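Multiple structures follow.
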Structure I
Amino acid sequence: MNSDDSLLPYIDAKPVGAADFYMAINATFRFIHRRFGVVGLQKYWTELGLRYFAPVSARWGAGGLDAIADHWHAFFAAEPGSEVEVSRTADRVTVAVKVCPAIKHLRDNHREILSCFCQHCYFITEGIAKPAGFTSRVSGGNGSCVQMFYKRDAVLPAQDLSAIIEAAPC
C-alpha cells in the first residue's frame, strides 16, 4: 500500500497494480498515434514525464542517483509480472527489464501492441529526468530492455530511437 510519502506519484491501496491498465495505456497510445501521429504521441509521453511525474522528478533532483534507484525498485515492485534488476554505480542507475510486465500482459491477452509502444519508456523517463538534472537512454524493447540514467552533464550521444526495438505482434 502506498502512503502520501510514497516513491510513486499515485496512491493505491493494492500492493500490486492491476495488469489490465496495460490494455488501457496501449489503447490510449494507439488513439493518440492515429489522431496526432508519432510526433504527437512523443509529445504526449514527454508531457506525462514533465507534468504527471513532476513529484518524481523533484525527488530525483533532491536525492540524485539513489532516489532514481529507489523509485525504480518501488515502481517495479508494484508492477504485476515484472522481472527487473535495478543497479547503481557511481555514475549511473541501470534498470534491466528482463520481463516487461506490460508487453507480457498484452501478449498473454492477445492484444495488438502499438509498434512504437516501447519508446514511451524513453520519452516519459527523459521528461522526468531532464528537470532533475539527469538524462536517460533506452536500448532493447519488445519485452526486454535496459534503461540507464546518468547525470545530465555526462557526455553521451543522443538517444537513438532505432535502439528501441519495436513491439512485435502477438
Structure II
Amino acid sequence: MLEFERFFLAKKLPAGLEKCKSKEVLDIYIPKNASHCVLRIRKNGDKYEMTKKECVSTSVFNEQTIALTKEEFDALAKIEGKPVHKIRYFYPYEGRTLEIGVFQDALKGLVLIDVEFESEEEMKNFTPPDFFLTEVKNREFLAGGMLCGKSYADIETFLNELGYKKL
C-alpha cells in the first residue's frame, strides 16, 4: 500500500495537546545490526502489528502491515532489536489529524509530527501551522529505522543544525 506522508520537527508543543487523544507506541526494529531497519514490531496502544516500510520516493512509502496478537508480539519482542518509545498525540488541525510523537526514554526532548495524506496533490498543497519548525523528509537520521537504538545526544548535533531546541 502506498502512503503519502510529510514529517516535521516541532518548534513548540501546540496549545491543548495534553487534552488530545493519545496512546503509547513501542516500536522494536529488527534486526539489531541493521544500519537502517525497515522491519518493526509495534505495540500501538492496545493493538499489535508487524510492518515493513520502504521508501519509494521522497515522501512516498510502500508499507506492508499485518496484525499480531499480544502473544505473537510478546514472542517476537524477545528477538534482540532496537527500541523506540513515544507517546503519540492525535491533534486536530484544519479538518485533518496531525500525529505528534513525543519521544520518551533515551530520545526524550524530541518531538516529530507526521502528517498523512490521501494523494500526492493534497500532500503538496499542505501549509504547516506555526508550531512546526521545519520539514525533515530528507533527513534520514530522523527516520524511525535510524532513530531506533539512539539517544538524544546521538542526534543533537544534527538537530542543532536545523535550529531545533529540545522540548
Structure III
Amino acid sequence: MGKLIVGVIVGAVIVLAAEYLFLTQGGMPVATKGGPLPLEKFLTSRALHVAMAKDAGQPAPIAPDESNLLAGAKVYRSQCEGCHGSVDQKTPSAIARGMFPRPPQLMPPHTGVTDDPVGETHWKVKNGIRLTGMPAFEGALTENEMWQVSLLLLKADGLPEKVKAEIR
C-alpha cells in the first residue's frame, strides 16, 4: 500500500512538472495566431453548454416585431458589428481576424446563430464568454436591449429591409 501511495505522488509530481515546463518554456500558444490546445475546443464547448443549459430554452419576453428588431439593430450596430460583421459583409473585420478564437460572423451571407435558441443567444449577450473576447453586456445594456439584439440574431436570415438598412 505504501508503494502505491508513493507511486501516485511521484506520478502526480511528474505530470505537474511536465505541465510547468510546457508553460514556462514556450509550449503554450499565447498569440492569437496560435491554434487551440489539445482538448481545448471539446472542454470549453462542453463547459459552455452546461453553463447555458438552464437558460437556453427560455423564450423571449418580447415580440420579434419590427420595432423590437429595429431597436436590436441599433444595439447590434453600436455594440456587436465591429467583431460580428454587418449585413452583406463578405469578410470579417480586421478586429475579428485578429482575435482567437475568431468571433462568428452573425449577419447574412454568413450562417450566424439563427438556429440557436433565443435564450442561448441572450445568455451569451448577458454573460459573455471567458477567454474569447465576447464581453458580458449585463449592466451595459438593459434587459430589454439584450432581448432585442438576441431576437435580431434569431431572425437575421429573414430581416425586413428596413431593419437590414439600419444595420448596413
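Rule-based calculations on the coordinates, nothing more; no lab input. Small disclaimer: the values here were computed from a predicted structure and weren't measured. Cβ atoms are built from the backbone, for glycine too; each structure is taken alone.
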request  = For structures I, II, III, calculate distance in nm of label points 7 Å out along Cα→Cβ at positions 74 and 130 and state which one comes out highest.
outcome  = II
inquiry  = Out of I, II, III, which has the highest value for mean count of other Cβ atoms within 10 Å over residues 114-121?
reply    = I
task = Name the one structure among I, II, III that helix-only ellipticity at 222 nm (-39500 (n - 2.57) for each DSSP H run of 4 or more, over all residues; to 500) of -3500 was derived from.
result = II
